[in-house]
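Quick heads-up: structures coming right below.
What follows draws every value from the coordinates through simple rules; no lab data is involved. What you see is a predicted model, and the numbers here were worked out from it, not measured in a lab. Cβ atoms are built from the backbone, for glycine too; each structure is taken alone.
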Structure I
Amino acid sequence: MLIVDTGPLVAAADRADKDHAACRELLEGDEGPLVTTAMVIAEAAYLIDRQLGAKAEAALYASIIQGQLEVADLGVADWERIQDLVSTYADLRLGGWARNKYKRLRGHKRRSWAWLKRCRESLPQLFAHWDFCFEERRTRGAV
């Protein structure tokens with residue numbers, strides 16, 4: 001089984017992509033099954049249509065119909081894990097912003113994450129997503 005993300009699907013479809021040959025060889029040479037999710041298909045279809053047009057997008061759907069690419073169903077446990085990952089990495093962009101904004105944080109990922117954690121603890125209402133992403137973690141398991 002090979003789990004396929006958006007990048008290789010788009011690169012395999014686009015001959016102008018620098019990784020086209022490698023991705024096409026990987027996908028066509030794998031014994032399979034090639035497995036992905038509906039979210040990856042939606043993203044890849046959008047990018048392929050935008051870059052290459054409707055005919056190339058239709059070829060993506062043909063690979064699903066013909067059984068070359070399997071679209072896995074996501075269960076509740078999968079969605080819970082997705083939610084957990086989104087919450088865990090909610091500050092990823094803020095960390096990059098902080099490293100660009102403050103000289104003392106430049107080149108220091110861990111230091112920027114620690115700074116954001118201190119900000120979140122002392123000013124929990126500073127960013128709206130903190131309430132959504134981190135409030136649940138503070139109360140998880142408490143009954």
Structure II
Amino acid sequence: MRVEQLTLVVFRIGAGFLFFLHGLQKVFGLFGGRQVELASLMGVAGMMELVGGALVMAGFLTRPVAALLVIEMVVAFVKAHLPKGGWPIQNGGELPLLYALVFLYLAGNGAGAFSVDAWRRGRRGRVRNFVDDVRRAA
């Protein structure tokens with residue numbers, strides 16, 4: 001295993017886990033969080049954090065999920081933090097912007113070699129090779 005692969009898997013799983021914890025706070029009120037109504041904007045955000053964090057941890061559908069989470073974090077910054085002041089250091093918006101950057105990286109680069117996405121790509125490649133072998137034999 002190359003160091004680049006190892007650091008990417010630790011980065012992806014760590015970020016996904018921390019994001020998942022935010023979802024647990026909103027959806028279930030765990031870890032000192034306040035449970036929110038699921039039919040509210042915060043409830044939708046909590047479900048995105050819970051499900052999205054789990055999918056990012058597993059590296060499953062990483063690019064599209066991460067792209068949606070970038071949008072969620074930008075919306076969170078604009079709606080909840082920007083009205084408190086223009087600079088993230090003033091309005092407490094560093095965390096959503098940092099998550100947006102993390103998810104932007106994952107949306108652009110994918111989950112890496114140790115992920116469900118990579119496993120699925122490998123299986124498709126083996127199926128294609130098998131189909132090609134059968135066609136050549138026929």
Structure III
Amino acid sequence: MVSRGLDRDREDLNAILNALFGFAKQQLDGQGEFYPFAAVITANGELQMVATQMDEERPASTAVIEDIYRVLVPKAESGAIRAAGVCMDVLMTPPGGRKTDALRADLEHVDDRVVTVFLPYRKKRLGGHEFGELHKEPFTPRLRFADPSS
């Protein structure tokens with residue numbers, strides 16, 4: 001029997017992943033690129049998108065990611081959110097493949113589920129993008145969530 005917590009964490013992370021990769025695909029098709037951004041599930045179950053405003057005109061993606069985590073860390077520690085995901089555009093080498101562009105989402109949940117999901121892609125000659133198969137890897141969590149039972 002599957003526990004309710006496992007169902008909730010899977011539902012939360014799937015909702016975040018769909019929002020992140022959906023918006024990232026729109027940005028790639030419309031702008032050709034995007035800056036890192038995030039999505040969260042609040043303590044009451046609401047999905048919210050998160051972005052930061054940097055002072056620089058073209059900040060480094062690593063600086064944007066650090067700024068996003070400066071926003072997410074206190075929200076997780078206070079119990080305001082129960083799940084979060086940060087999306088970025090990266091180069092990755094899938095198992096048995098060669099280096100390719102990919103969407104990356106680092107996903108974390110209060111119920112200790114942590115995963116990085118990659119979605120390889122390539123630009124089509126006549127516009128748009130072709131996406132490959134999802135690839136998952138573990139990663140070290142960056143958020144400490146408040147204990148939901150307290």
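I, II, III: which one has P(r) over Cα pairs in 10 Å bins from 0, in percent, for residues 12-91 alone, as calculated, at 16, 40, 30, 14, 0?
I
Out of I, II, III, which structure matches 137 when volume of the Cα convex hull per residue in Å³ is calculated?
Comparing all candidates, it corresponds to II.
Of the structures labelled I, II, III, one was used to calculate helix-only ellipticity at 222 nm (-39500 (n - 2.57) for each DSSP H run of 4 or more, over all residues; to 500), giving -11000. Name it.
III
Where does the value 3.6 come from, among I, II, III, when distance in nm of label points 7 Å out along Cα→Cβ at positions 52 and 84 is the thing being computed?
I
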